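Participant: Listed after this line are the structures, all set down as structure tokens.
Laboratory data are not the source of any read-out in this text; all were calculated from the coordinates shown. Everything quoted here is computed from the prediction, not taken from an experiment. Cβ atoms are built from the backbone, for glycine too; each structure is taken alone.
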Structure P
């Protein structure tokens, strides 16, 4: 993809901001949903004729860790254009719009919508327009991973992974990346990981499906001569082959095909009275009716789940009955009941085989494509298994062997944060299985390197400007002790004594490539209304405010800090009456990397002061540039945690930008 426009230096100070009066007039004319289109420069060219630009979409974007990393990536004049981000929360949208539209002047869109909504995909495609998407990244919440047909919780996060893959199937990007916690690999004894790989392998190149259909039609290649099964397999493959608009018709056609077989078989396996009175026969007949109406049941299920969440039904007398009903109307459970009903009928041996064929096709109806291939493979004789393997290899649109475990500290992030990456590589692209580290074990960025210049505030204080090293609160001795830790580095953390900068210098200067830099000052707003009214708080330093902790908490933190850890401090805490029900406190070690940064700042104790961390300090440990401002509320609590995404949650849930940057660069090296 080449752009022919003339290059433009975005740092040119001659580009003027619109006047406040003009902005205010425009803002009041537009709704909240259109805020990503205001307060920006006009559409401008960023690319010269030698540039190669690849597009990306960020799903479950949160604050924008993936987005930041991709905009920092550049290899041999190849870089990324940001098309669309998506998340369900308004503060994610506010932070995105403030950063990418208002501050950087980009035309990136934001879709604030639940990915499970029926019109989500249509709305996403509308935002994308006529552009091809090269890379999709995102991290469906770990709660969403479950085994199909065995879901019990039924909340709004249920199986978001499948909806993520539906987007992949529609967009068919050259690469996609799915990020999650390390625990996903062992969840349900590894079955979840296997399911994820199976579902990815089930994304097919529909243009190859006719070849598989032809293979099956030549029934001599399979160890069956059963025309009903052959035709049923073809109809099942037709569901995968048809376009999205026709999928429901294809699914209904499949079920009616199987139902017709049952109707023709009925007079042979039971008499008239049984057909009218027997509960098993009614179960089979009504089961087909339910399966034919699967779309209506799916909508009903989604509405019930939404209402269940709205009413906070969980851990109460209601939850089991709701879950039982939602389980019972799933296709898996309907087919299971049909199978029980068949097995309860007294069917003669002569017709048992035909009944088994009906049940086989019903089970195949719920199979992933990978499972369908496995079934066809089981029917092949040895002579034709190799032929089917060749077809299957060509059918799979994406190649992936296993997930990759990435520790953020290996990529210049001052944090031991292990995450799992599933990297899907389209079959016409070079295979990527892992991301080589940018720093060695002895080159990693330390906590001290990342934070020492921010150590000038105490309990319940806020700073909006940096201070000189001489003004740092109690850090002079530490500066002398840990000065050898401070290294000149490249942007990716690799030591570079000649041309490098310190981690702090990079944080203040920013790591965005030159095309995306601009001279607009960073700003903070409390909510969307302030953004619309242009009530921005400008400053050189943002999000650097400490919590207001009471005297007993401060004393507790002092003891833990002095003793070197929460566990080690237990005797002293008990002695001074300072024990706490809190599960853990993590004391930062200045010469090491921090533990995984989560969403609650009170879980961490600063290495030099008896206090928790600020949002900005947590952002540094995540490798966000200081110019990236986390908008909206600083924190929240109680039931609000279910719906609100304040600053601490934004930063704690984010993908570290430097990890995303390395991944993005690795793709740029090989993408065609």
Structure Q
């Protein structure tokens, strides 16, 4: 066993005496800070106290199993035990290192400096300075091959190693094998999968270094591509987007200058959830805040640590912070940023943290106003408990969130999954679709687009959504899964701005009109039925002769004045209902309490409440914002007839109770007529097909 592994085992068993004679182990074992790349961490709470030491131990265990000459193994062992020390040390020790000018923020440089300083404590006659020099250079370049492959550092960072090899051509040991073994230990200790993916590239790079090759840097496009691998893996159409932005000569010049002289750390871990446009804008903002003549290193570690937190036991991006930053970045175009304009947002700004006195190293993160920070913290806690839901509702406007489930904290994928549910009714919609141009209004998760594309392979299928975040996610999915449909950001009330009149053969409204009714102010008023009428008019204008408009959405029952009794089985049900009455935004809910478990109320008020009661507490803050039913069947017929006049006709009109409601509600409540007789729930959903006359 390697001596270092023996020392680690002893200190883990409680023998602290070994720390006195092994300074590297002292620094790794006794530390107050956590320097962890969060990219592959699933839960922040699971990060072990001595995470860095455990990583070093894994590298040593891998080395211990390698079949290489003993001298080479001892040298690599010395490199590995010192290569992470800049991440350790108690606070007073780190301050001492900083005062000496050690670059702790760039861990390979800082660790090399610490190693060199520690060697000075040894008697000169006991030192082998030639061996120390090689170890120092291997620590200095520790991990850089992996970082180069990821696009984070420039090839010139290998210059000290290349120069050392040139000056020692008469080596009596295999430097290629040492470099390969060292990098295998470094990378495989993170992930065997990563090592298997990159080992061929590692071997190629070692060949460049040993042969003294120069100028092997990637092109700007390739380097940024490597920094975006996780985003590309999730469907970012990188090449098309990069080529689009790269048409700007000013942007091209700025980025090539910036990336040509700068190394960076924790980029992908910090920025993977931001779009390529946002990624580039962040760099343009950094460029405005630093001295481009002196800057050499950028660490995104402060931002990485700030943008993640634990949500329900899992590491997650803080959606509140992300949305505020996205809003901030949208306030300036790329061209305005290139001209020196800086977004002005009272809630957030880019913050540059100087990490050395010469301005060569900076840390990057975003800072928030005191009020904004407190509200972010409040919402993080509020999302964990239904007790705060009313306050959450009031705060949505602050963040500019959609009030449906898409912008619910950590709920984008859940929302898109929910939007993709109900395959049967979406298939029915597709059966009625006709023609060559099919448009899905409010594309959501994209399943309607999938079904239309599969069933109408020769048609052009277009999805629109007002939410840029939905469009971005759909574009990633389109790229990832090679979908034929296209999506665009558009307003359903102004479709003529995006489509020619009489040009679309089928328009689909699948569970979207009630959201327009609930969330979109029309003539200064939400819950205004005119917004539904305007959406239908907007669609009918672009519908081609013979084309169809298909509606699947909520509906009210009639007669509206019919009353129902609702008996709760759970004693907390009545309290839930009273809270709902106070918070529901659609209309005033009228009811009469008959006893501790029973209320009397209009049938449509009962149905609106039951929709929310079915979903439960977690969906409550969003459900109270929405009104699912807004027209009765006869009202819908009248509205459509008035809108289309003699220009169209209704060819299908049906309404029904949506599957699942009764099954979910039966264990919770009993629904009765005014005589106390148990009755079924009324219809909740309509399916309507309107055809434009030839």
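Participant: Which structure, out of P, Q, was Rg and Dmax of the Cα atoms in Å, for residues 432-631 alone calculated from, if the result is 18.5, 59?
Facilitator: Going label by label, the one that fits is P.
Participant: Just checking, which of P, Q has the largest value of relative contact order in percent (Cα under 8 Å, 6 or more apart)?
Facilitator: P
Participant: Computing Rg/Rh (Cα atoms, Kirkwood Rh) for each of P, Q, which one ends up highest? It would help to have the intermediate numbers written out before the result.
Facilitator: Details: P: 1.03; Q: 1.07.
Comparing P, Q, the top value of Rg/Rh (Cα atoms, Kirkwood Rh) belongs to Q.
Participant: Also: 26.5 is what came out when mean count of other Cβ atoms within 10 Å over residues 56-63 was calculated for one structure; which of P, Q is it?
Facilitator: The value was obtained from structure P.
Participant: Using mean count of other Cβ atoms within 10 Å over residues 280-287 as the calculated read-out, with 21.1 as its value, let me know the right label among P, Q.
Facilitator: Structure Q accounts for this read-out.
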